[in-house]
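Next up: some structures, all given as structure tokens.
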Structure P
Amino acid sequence: MGDSTPNKELLRRVAQRLGSQPFVTQVNPFPSHKPATVEVVFDETAYPDQVSRVYVDLEVERSGNFYIHYVEQWDGHQKECRWDRHENPHNDRDHYHPLHDASTKDAVDRAYPADFGAVVGEVLAEIQSRWGETFDEV
């Protein structure tokens, strides 16, 4: 299983890098209600008016396990997905829980890079490609 201790040093570096991106409005490292998480809030102006908040929670452990949870808060509901690396009974260690509800039953196996920074880069590319898609869902 490995060390499940949060890798806060790595998360701080990722938070600093993401905080300089023009599409990020706020970075919240280790909020009290999620002390192992860096929350990254995106500029909601890239989304339809029905979307009030968009963020991603990043967690990474010293073992290399990670959990990246993307959330769009729409009027009256939310859409979410997750990129995960952890042992589990439902999929390979590397897997993805797709939009719109990040359900376990719909999870698909993935192969992520070993480097967490590279994983974050892939996730950001997927999130940015989502921007145009949201307008089709209004």
Structure Q
Amino acid sequence: MEKPDMIIEVGNARWEVALYENPSARALRAALPQTISMDRWGDEFYGRLPARLPDHDEQRDLYEIGEVAFWQPGNAFCIFFGPTPASHGNEPRMASPGVPLGKIVKGDPLMFKNLGLSIGKVSLLPAHEGC
């Protein structure tokens, strides 16, 4: 299993995320901890980050279930757990390309399906604080 860099906490539920090696992921890691609110778009949660991340990294619109990403137009942190309204099938897809940040390595990303249409408090924590 990849070493987690970040913990996503929603109430008593937690997911461990291994962040990718790119400037955006490093900037997010350096900005932890953060607490954000998130809304749902299909099977994606997204929430506005307090500070901007670099967005000059490689971008794509197609993701895997369990990946997390940065969407520059909304300055949003995104969690993918299934298809979105932009999908052409069952794949998670952003409305426009974003920067891949990492992947959930512990915890079932499909559990996000049970969280309703919005989440009032999502904690993004450094992994060493949550372990």
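Structural remarks
- Among P, Q, structure where volume of the Cα convex hull per residue in Å³, for residues 14-53 alone as derived comes to 102: Q
- Origin of the derived value 1.00 (FRET efficiency 1/(1 + (r/R0)^6) of positions 78 and 94 (r between Cβ atoms, R0 = 25 Å, to 0.05); candidates P, Q): Q
- Which of P, Q yields -8000 [helix-only ellipticity at 222 nm (-39500 (n - 2.57) for each DSSP H run of 4 or more, over all residues; to 500), calculated]: P
- When percent of Cα pairs over 20 Å apart is computed for each of P, Q, the one that comes out at 36 is Q.
- Given 16 for relative contact order in percent (Cα under 8 Å, 6 or more apart), calculated: source structure among P, Q: P
Read-outs: derived from the displayed coordinates by stated rules, not from any lab. From a predicted model like this one, the values you see are computed outputs, not experimental measurements. Cβ atoms are built from the backbone, for glycine too; each structure is taken alone.
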